[in-house]
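Please treat every number below as a calculation from the coordinates, not as lab data. Quick caveat, the model's predicted, so the values are computed rather than measured. Cβ atoms are built from the backbone, for glycine too; each structure is taken alone.
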Structure P
């Protein structure tokens, strides 16, 4: 095999490859074996059909085509190894020339990792907003906790927004009762909008024993899409009663004896969460500065693949929610081109960050131990709801295990960035990684946010 490499841009090369016909022999034999096992020719056992019979019955051209499809990836890989090309994405094969008995010639354009010059990490300085925890945030947490211990108290007054009511419903269309359109003693919180459209407005102001009618469009049954007249009758009216904020509540809702101790614990929890958020903000600024200082280009082919992957994931998620991509475009008031532009910008930045972390990992000789790789497999398997061995076997079968390995390596490189870049808040206080290692901080999910481009690493 002879090959040459031509640099088209800092992120793309063209390989020109020529393979003598004699070097195709192993792939030709393989093609004959596979075809022989698939065809059924009378007088010959499966897998024992001679080559000349396959040529006559199936066609020599079919065999040659299958052999070429087997050879091309092998030769591209060999050329990549020979020229030390750092491959990204999938090669695009072109200019194929081949005839029986003649050399195979073709070119392959492929995105490659650019050569980057990274600045000294300690020379990068980023600032973020200072950490502040106000009384209103603590009170918000206390109110959420009180909601868990709420009780309902019957009241002798008209229904108001937020009340809980027991109601009867009866729907009719053109004066006839709708099958399945009646219900008795339903529980409903007024204002939640969880039942029929127009119901909440109809019951506000009614007292127990009173009724009202309203018009609502039916969404199911034989009258779906038609307007129905719905009669609602209020049986009981109850309002929420929150427990008083005192020491008794602290003992009821927590392991603390006093409200002051509970408030202190909530403040600590909020502070930990905010410290983690502060670090992620600093991390993002540090990576953006590193990408800018290194002038990292984004390989177009890899970005296009990433955009398509993200768009497909978006469509699938919308379908699971019972919506379409067109519905999403209307809700966002954007065109498909605008959405793709947004995805392209995000994908390009993600790919640039991946390239920076890969380069840093090489420069620092970052290693991934078996334990670290195994921990990542277990973590991902848990998120996927699968046994770790089954998850790993599927990864290997899909050829994705090296990509996961690359993600772990990038995560360790990212930790180096956060350790060495000078991160402070605007008050001059230095940020450290302690918040990510402390209790309640799930740093794991965030370590790989900027390195999760599976399939691009070769």
Structure Q
């Protein structure tokens, strides 16, 4: 497909976003009932009241015969998924295992197929289109140990001009032989991928040890070497997801005080480090994460599905740890960030905390972008940022339509979308100003029939 063109595009309708980083999203949001969003060259050139814009520009619009696209739904920034495994899409909704058994029974066999570059390309294309169909325009993505799995993913992301983060998994022990690299080969392959893809177009690279149990001390040291040589790359891995996993860490790394200390010892805890889960943390680990600038990817659906535990959102927040929401598919049960917002609400409710609908949306838009250091590029509708946005169908289902009709304010409407929304609520998805998805319509050679 072609990348976004140069033509000026004008969108009109109800629009909502968080213009800046805030500790109180319920108070600091921008909602305009009749707004104009103008994009050109994939960048937002105007966001504000429709009347203000039209009074100043109507003559130009008329003379240049520029059409205005009227949206009946709610426009918000494209959603951000801070932790997801594209090779695991095919094993989503697999029955009856917790983390370590899940890996051996489902994940590792699925990932072995990615030795085939054509297979990896097909799965990358499927995954990318499913992200768009679920309203996600940016994600931090795990590939497999195979370099071709990363190349295939970035090839597809580049074709859509999508801002994506991805990395080759590093694993040199406690996994099938077919999925093992070595400290040296993992370093060498990752370095080549960084040089090929990082900051090329909209692509960003993440150094990706799967988790400490599947990497030797030598491999973790080489990952840390990469991180020091390329300080503007991301780091993504897993941390304290499951009690059995934490116990395993104590056995494998007895010289380290806790799970996070293993990563700290190898220079893998810093800003732009995204740690999936962070459920079973010590007081020291919360403080260390906060001081380092590293973040936790909160994966509520996955944590519930795999029986891993309840992430203590309030405690992490109180310690000043940056948090972003994530699907963690295939352990997670949906790529929809609305479905994951619903599960996040339930996880917090189990701990006597009510997560507001503004806050949960913030965690997968501006909040996630800030946590990942890209809020100057995505996550909001600010002038100068990249034109990634979606339109929500507020009547996507009869249940949602009725609930929206009976809502008395924006907060109630958002909460209804969070609780009842899924891929059916996504009407349109735009990446760099270009439409890449429309519910029920074929675009770019792909048929989208969600809903």
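Taking P(r) over Cα pairs in 10 Å bins from 0, in percent from the coordinates of each of P, Q, which one would give 4, 12, 15, 18, 17, 13, 10, 7, 3, 0? It traces back to P. Thinking of P, Q, which structure, once helix-only ellipticity at 222 nm (-39500 (n - 2.57) for each DSSP H run of 4 or more, over all residues; to 500) is computed, gives back -15000? The value was obtained from structure P.
A value of 0.85 for FRET efficiency 1/(1 + (r/R0)^6) of positions 134 and 366 (r between Cβ atoms, R0 = 25 Å, to 0.05), calculated from one of P, Q, originates in structure Q.
In terms of relative contact order in percent (Cα under 8 Å, 6 or more apart), which of structures P, Q is highest? The partial results should precede the final answer.
Values: P: 16; Q: 19.
Largest one: structure Q.
Looking at structures P, Q, which one was FRET efficiency 1/(1 + (r/R0)^6) of positions 78 and 358 (r between Cβ atoms, R0 = 25 Å, to 0.05) calculated from, given that it came out as 0.90? Show your work: numbers first, answer last.
Numbers: P: 0.65; Q: 0.90.
Structure Q accounts for this read-out.
Who wins on FRET efficiency 1/(1 + (r/R0)^6) of positions 230 and 278 (r between Cβ atoms, R0 = 30 Å, to 0.05) among P, Q, i.e. which is largest?
Values: P: 0.05; Q: 0.80.
If we compare FRET efficiency 1/(1 + (r/R0)^6) of positions 230 and 278 (r between Cβ atoms, R0 = 30 Å, to 0.05) over P, Q, the biggest value is for Q.
In this comparison of P, Q, the computed figure 14.1 for mean count of other Cβ atoms within 10 Å over residues 206-213 is attributed to P.
For FRET efficiency 1/(1 + (r/R0)^6) of positions 62 and 158 (r between Cβ atoms, R0 = 35 Å, to 0.05), the calculated result is 0.40, so let me know which of P, Q that is. It was calculated from structure Q.
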